[in-house]
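Undergrad: Following are the structures in question.
Please treat every number below as a calculation from the coordinates, not as lab data. None of the values given here were measured: they were computed from a predicted structure. Cβ atoms are built from the backbone, for glycine too; each structure is taken alone.
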Structure P
Amino acid sequence: MPKLKTKKGTAKRFKLTKSGKIKFYSGGKSHLATSKQPEKLRKLRKARVFKSGKELKAVKRLLPYA
């Protein structure tokens with residue numbers, strides 16, 4: 001069976017934690033920041049995690065060796 005290709009765009013955006021969750025950073029903070037509330041910008045700084053669900057399954061399928 002041939003090797004599976006990793007989706008490179010997905011590999012750049014998502015990281016797998018040791019416990020099997022997927023960590024990623026939210027978008028929406030690179031420009032037009034003056035019109036956004038400071039609380040929102042502080043929340044966007046933090047990483048978010050997929051713990052379970054359909055998104056987690058879909059991202060894991062795109063990262064076969066992660």
Structure Q
Amino acid sequence: MLKLASMIFTILGTSFAGIGVLIVLIVPSLSSQDRLAIPIAALIGAALALPCSWIVAKRIMGLQTIKVA
């Protein structure tokens with residue numbers, strides 16, 4: 001499951017980091033401090049993607065199991 005979670009993290013990590021950077025650039029009060037806020041937003045987005053990718057990988061692996069009654 002670690003392989004699947006790491007593949008999902010590559011997609012979610014860049015997406016969440018990009019969303020964080022866009023939020024910094026769109027909000028006027030944050031864009032004045034962009035040199036500090038952009039790396040922090042990207043790191044927070046990547047950190048949020050870790051548990052999300054693990055949850056998504058668990059759900060995908062759960063769909064693959066065949067339950068025989």
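Undergrad: Thinking of P, Q, which structure, once helix-only ellipticity at 222 nm (-39500 (n - 2.57) for each DSSP H run of 4 or more, over all residues; to 500) is computed, gives back -9000?
TA: The structure behind it is P.
Undergrad: So, one more: Comparing distance in nm of label points 7 Å out along Cα→Cβ at positions 20 and 36 across P, Q, which is largest?
TA: Ranking P, Q on distance in nm of label points 7 Å out along Cα→Cβ at positions 20 and 36, first place is P.
Undergrad: Okay, moving on. Taking relative contact order in percent (Cα under 8 Å, 6 or more apart) as the criterion, which structure among P, Q has the greatest value?
TA: Evaluating relative contact order in percent (Cα under 8 Å, 6 or more apart) on every structure, the highest lands on Q.
Undergrad: Given 52, 22, 19 as the derived value for Cα extents along the principal axes in Å, which of the supplied structures P, Q does it correspond to?
TA: The read-out comes from structure P.
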